[in-house]
1. If you rank structures P, Q by FRET efficiency 1/(1 + (r/R0)^6) of positions 18 and 98 (r between Cβ atoms, R0 = 35 Å, to 0.05), which sits at the top with the largest value?
2. Compute Rg/Rh (Cα atoms, Kirkwood Rh) for each of P, Q and report the one that scores greatest.
3. Upon calculation of distance in nm of label points 7 Å out along Cα→Cβ at positions 90 and 178 from the atomic coordinates, which of the structures P, Q produces 3.6?
4. From P, Q, which structure was mean count of other Cβ atoms within 10 Å over residues 58-65 = 16.9 calculated on?
5. Given a computed value of -14000 for helix-only ellipticity at 222 nm (-39500 (n - 2.57) for each DSSP H run of 4 or more, over all residues; to 500), which structure among P, Q does it belong to?
6. Comparing Cα Rg over 2.2 N^0.38 Å, for residues 82-169 alone across structures P, Q, which is largest?
7. Looking at structures P, Q, which one was Cα extents along the principal axes in Å, for residues 10-129 alone calculated from, given that it came out as 54, 28, 21?
8. Of structures P, Q, which gives 28 when relative contact order in percent (Cα under 8 Å, 6 or more apart) is computed from the coordinates?
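What follows is calculated from the coordinates using simple rules that are stated; it is not laboratory data. Worth saying up front: this structure is predicted, and the values here are computed from it rather than measured. Cβ atoms are built from the backbone, for glycine too; each structure is taken alone.
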Structure P
Amino acid sequence: MVQLPTKTLTINEFINRFGDNYNYELIDGELIDLEPTGIHEQIAAFLGRKLNVEIEKETLAYLIPYRCLVKLLGTETAFRPDIIVLDKNELSQEPLWQQEPVICRGESIKLIVEIVSSNWQNDYARKTEDYALLGVGEYWIVDYLGVGGRDYIGTPKQPTLTCCLLDGDRYKKQLFRGRDKIESLTFPELELSAEEIFAAKKLS
């Protein structure tokens, strides 16, 4: 078990000590335990597989790295998305990519997917704001347990996928549930419903 530091960390300290540890990210110098579960990983694996099929089918110049940090320049924050789709044509402009899997530019990111766990406030509030300011064009919040606040997913609370599309420096949001077909600008040909994604949590 990793013992959490009692003091705040700089970006460089975090990358050096926890860059290869998938369980942690850094927000304002504070080490955040992502607390992933097996079910969380099942959904991430399912979605990653589906998106990779679309990349192959449409011969898109995208890639989904196994591990990647999103560093917000000028801050002590580095997010670790559950899934990140990168534009290969933009990676030559990334200042750190040749040395380590760290992205600093919104232009390099086609899509980020966060799968909601216990730290749902970060996914719905903090990351929504920061990803928009970074210029990430599309951001999905996959709330397979329906634990997000009522202001985000409504009442009664239920499993919901929130698709955020950048409009200026803010996101316009669309909620998908049940048999709703996901509408994505990054993957316009994607044939996938919300319930198919949520069904990936089943063990059989």
Structure Q
Amino acid sequence: MNTIIFDIGNVLVDFDWPSFVKRAVKDEEAIRLLNKVLWEDELWKELDRGAFAEETFHREMINACKGYEDIAEEVYERLGETLELFPYTEDWIRELKERGYRVFYLSNYSHYLIRKKPEALVFTRLMDGGIYSCDVKLLKPDLQIYDRLVKAYDLEPSECLFLDDRFINVAGAREYGFHAMQFTTFEEMKPKIDAYLAEH
């Protein structure tokens, strides 16, 4: 094993939508509607895919929140607040690099959030490269996105460990040929990952 591939959201960066929306919105019906519009209707997924320009996402979000347009507008403007760099991220990447591993990111991530909260992604400067879904118009767990990373950086899948908080993405990575683990918390996973790397 010589390569570690990280998802970003809820692995290296805290993406805490529930806490954010409770801070930003006090109306329970508005919260229900926003959750439906962004998650159940997969608007966010299409933003991550790069299928929407920011203007299109903005218009679709506001139009879908009939009766709560002002609240939706505020949430749209404040979406960067959902992201916070985990305190362990940069030290962990440095440690892995010092141990001789190549380190990459592979994340379903939108141009909008890259622009809204660039400071949450400062760790990427420490890495050997990576792919955002919005740049390649593909989403995990589509096998093509794993293949794009492998071909872009001349990786050998059997020598890569992929870490993601969503099992569906872990399953896709395994199907492609990566070793893969579902990430929960740093405290729980760091010893397991170290043990796994020591065995492989």
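1. On the way: P: 0.95; Q: 0.50.
Once FRET efficiency 1/(1 + (r/R0)^6) of positions 18 and 98 (r between Cβ atoms, R0 = 35 Å, to 0.05) is tallied for P, Q, the winner is P.
2. Details: P: 0.94; Q: 0.99.
Sorting by Rg/Rh (Cα atoms, Kirkwood Rh) in descending order puts Q first.
3. Numbers: P: 3.6; Q: 2.5.
Traced to structure P.
4. Working: P: 14.1; Q: 16.9.
It must be structure Q, since only it matches.
5. Numbers: P: -6000; Q: -14000.
Structure of origin is Q.
6. Values: P: 1.19; Q: 1.10.
Going through P, Q one by one, Cα Rg over 2.2 N^0.38 Å, for residues 82-169 alone is largest in P.
7. Numbers: P: 40, 35, 25; Q: 54, 28, 21.
The structure behind it is Q.
8. Working: P: 15; Q: 28.
Label of the source structure: Q.
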